[in-house]
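The structures considered in this document are given below.
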Structure 1
Amino acid sequence: MTGAGALFSGPRPSNEYRPGNSSATAWDKIYREGKDLLTNLLGIEVPIIAAVNGPALRHCEIPLLSDVVIASEDAEFQDSAHFTNGMVPGDGMHVVMPLLLGPNRARYFLLTGQNISAKEAKEFGIVAEILPKELLQGRAYELARMLLLQKRLTRRYSRIILTQHLKARVHDLLGYGLALEGLGILGESDD
């Protein structure tokens, strides 16, 4: 898994971004798609390698749910969409980031819009390797070839067992978080 441009995911934070008015019907679509996105990602039964080729500013939990995460030197990790823009970070960030960063650091990250550099991400243990951008894809393929040396069922069952605790947390907390995020947006018209 990698990004297609200079950013892995974005956009960068902007003062112009504000959650739009929504309806319960519109939010229901976001609720279903949000649950499906992380559930389907965790349901992939082969090891996933994320080659974070640049800043992952929106939904950085997606590459961080991979089994192997490598990053370019200019990679950054941030939640630019939620709390700092008046939204509840309930679409998976509230599940994944506390598991990866620890509860206190994750709350700080989510409530302040903290930007974590590639170097800090490696120090925090959420990135395994940092490489120059031009070497990133080659290293991802090298790691994939190494994983392919194992038998198919070994690869499959390893992915299943190594993601089971994540699946359980997502199952238990994602719908609730998405509902609170939607209520926060829908409730804004009442203020």
Structure 2
Amino acid sequence: MNKSNYKVNFEIVLRQCVFIILNIYGLSKLLGGQFYIKGKLPTEVANTTLGEASGFSLAWTFMGHSYAYILFVGVFQLLGAWFLLWNKTKLIGILILLPIMVNIIVFDIIFLDVYPALVNAIIVLLMLLLILYFNREMVIDIVNKLTNFQSKPSLPIKKRLITFGITILFIVLIFSFDSFIEYWLGASTEKIIE
């Protein structure tokens, strides 16, 4: 077996490892195995005040508060993992999974003190980056195609000022519309304690 075959086989092994790991985590989220689901808090967490709760309990309760959020993360973990199985879609899978894994790592570092989960997320991220490295020619080609624009001649100062004025007008209109909708729907009724 030559060096190229080793690289191809190693990449397939990496893709399959990420596939298995993220299917476990994604399915665990969808089936209620991760996070403290709203209405199903463990007794010791439910009986703890916010000021006394650990970072882990707060984070796990917050993340589990909305099943829609759990569904979003779980489905995209599964979707990205499944895209890794095929050569034609592996880069789409990586594109989906990279922001998810970076978010998980940042979340684990900031809020949790559960280091095995952090290490696992870092290992998955490193495997994704290694797959990208193995496909660097394709990635470079894609980036070049996405960024290879013909430069347009610069607008005269008068047209730039008009464009800037229109931009400011649009921003004012957007914020006015946003304020109107917020007022019409009713601003948040929850009072902020200072």
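None of the figures in this text is laboratory data; all of them are computed from the coordinates on show. Quick caveat: nothing in here was measured; it's all calculated off a predicted structure. Cβ atoms are built from the backbone, for glycine too; each structure is taken alone.
At-a-glance table
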| item | result |
| --- | --- |
| Among 1, 2, which structure scores highest (criterion: relative contact order in percent (Cα under 8 Å, 6 or more apart)) | 1 |
| FRET efficiency 1/(1 + (r/R0)^6) of positions 43 and 179 (r between Cβ atoms, R0 = 35 Å, to 0.05) - structure with the largest value, from 1, 2 | 1 |
| Origin of the derived value 29, 20, 14 (semi-axes √(5λ) of the Cα gyration tensor in Å; candidates 1, 2) | 1 |
| Answer label among 1, 2 for the case where distance in nm of label points 7 Å out along Cα→Cβ at positions 51 and 99, calculated from the coordinates, equals 3.9 | 2 |
| Value -17000, calculated as helix-only ellipticity at 222 nm (-39500 (n - 2.57) for each DSSP H run of 4 or more, over all residues; to 500), assigned to which of 1, 2 | 1 |
| Origin of the value 5.3, where distance in nm of label points 7 Å out along Cα→Cβ at positions 115 and 163 was derived from one of 1, 2 | 2 |
| Origin of the derived value 1.35 (Cα Rg over 2.2 N^0.38 Å, for residues 59-154 alone; candidates 1, 2) | 2 |
